[in-house]
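What follows draws every value from the coordinates through simple rules; no lab data is involved. Everything quoted here is computed from the prediction, not taken from an experiment. Cβ atoms are built from the backbone, for glycine too; each structure is taken alone.
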Structure P
Amino acid sequence: MRASDIERVKGLPLFADVAPDTFRVATAGGHLQRFPAGTMLLLEGDPVDFLYVLLDGQVELHGTWNDHEIVLAILRPVSTFILAAVVLDAAALMSARTLERCEILMIPGDAIRTAMRLDSHFAMAVSRDLAGCYRGLVRNTKNLKLRNSTERLANYLLALRAADNSGGVVRLHHEKRVLASLLGMTPENLSRSFAALQKYGVSVNGAVVTLGSVAALENLAKPDPLIDNHAPRGGDIVADADAEVWLSDLTRAKPR
């Protein structure tokens, strides 16, 4: 690894407070690899031999069942993924695919588990990461089960606005087919939801979405700090450590 890559990895919450000796043990045998777009990094059901750290590019996490595929998250640097499977030394529950050219640090799972046994502080850091991921899963489940597709899209647009600090214009990061899957709907439902948002001042031109009335959109979306990390709480923007699954393509993905 380059020295600059080591510093980026050390900046992750997972490694930020570990002792130098623990960091060396945890990253022992780690190697940096470059993958072209469209590379399948692992398939659900496969044994997980490595913890992946995305340093550059974008990775899609998805699941399949009965010939159906759903996007679970879009990761951006700097992000870890498949941590839970590494801790349990278990099979992957989701597949990972590069969406563009990526640089990925691959750390042997054995090294992570050894470091956890040797250093209780590192084990606690892993626990915090996994707890954040669990809370993100709860947020995602509430978002999917308590809101209809139009309300989910409205909150997604508000989250984009908060993440990019973009005022009344936001840019979609992905093609609409991927966005629809990420939000738990079909492309047809996504189109109908965008049409339904027109009366709330939303207009779409390709990847550019104009929010003509943020207040009207918020009145529909009703952002909630117990669901949305972008929701105001006491006048502030919530910025806790929860790993947001459905919003993980906003800014950079939070480590998981």
Structure Q
Amino acid sequence: MYLYLYDSFLNQKKYNNQLARIETRLTDLGINGKISRLSPLRNIQELLADELRNGVKTVVVVGNDKTLNEVINIAAKFDVIFGLIPVGGENHIASSLGIPIGEEACNIISGRIIKKLDLGKINNTYFLSDIKIAGDQVTIECEDHYKIMPQASQSEISICNFKPALAGSFNQNGYFNPQDGLLEIFIQPIVSGMSKFFKKPIMAQSIIPIRKIAIDSKQSVSVITDGQKVLKTPVKIEIVPKKLKLIVGKSREF
């Protein structure tokens, strides 16, 4: 049995036709199911617990990256298969998973290529793709053994489970695989216009595989999970292997 969780933004009239096409396609494929619409007042944990007791085996999130993140953080402890039908903007995670926007995603759900994926965990919050660190004078303690202190004013710092966009031309060598039980610290130098003009040497990208880290700073610094939730340092980050069962596409990036 399938449960489809619709984000509240899909109540807007402009999505009516697209949702109708999606629902028709799901029916044609024989994978239609119960539709529940999310809202700030609805307890997702209680909803999922009730539906799983009623026999639901697959929960499909209909929405964007934010929708998926909200559901995963509440539902990660449930033993259930998740799917995603991306609608609207901000669907970077869907692209990494090889899932197209709109009704074409129904074919991915029907194909049921199921992979067990790692989740990152920062304090008590899960993240699927990455976190970004905004600020200077950050200390990153890795595996309780050594520390690194990147110059945040000269670089962009991410802790990645999925491949970041800025690593497009980087020789991956097996990095950024959400099934390997590792996260990667990815440090990307910021190239300013003046650096280009004076032809200053550019620092190389850095990738450091880790299982757990702690981030601290002299002053409170923002840490942003999957482009959505903002936490403040100090934080502890770890990988939780094979935590999420997710339906993915053949064109996924891992």
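Details
- If distance in nm of label points 7 Å out along Cα→Cβ at positions 102 and 166 is computed and equals 3.3, the structure in P, Q: Q
- Which entry (P, Q) yields the derived value -6000 for helix-only ellipticity at 222 nm (-39500 (n - 2.57) for each DSSP H run of 4 or more, over all residues; to 500): Q
- For FRET efficiency 1/(1 + (r/R0)^6) of positions 62 and 150 (r between Cβ atoms, R0 = 35 Å, to 0.05), the highest value in the series P, Q is held by structure P.
- Structure (P, Q) behind the derived value 5.3 of distance in nm of label points 7 Å out along Cα→Cβ at positions 6 and 222: P
- Structures P, Q were shown, and mean count of other Cβ atoms within 10 Å over residues 86-93 at 19.4 was computed from Q.
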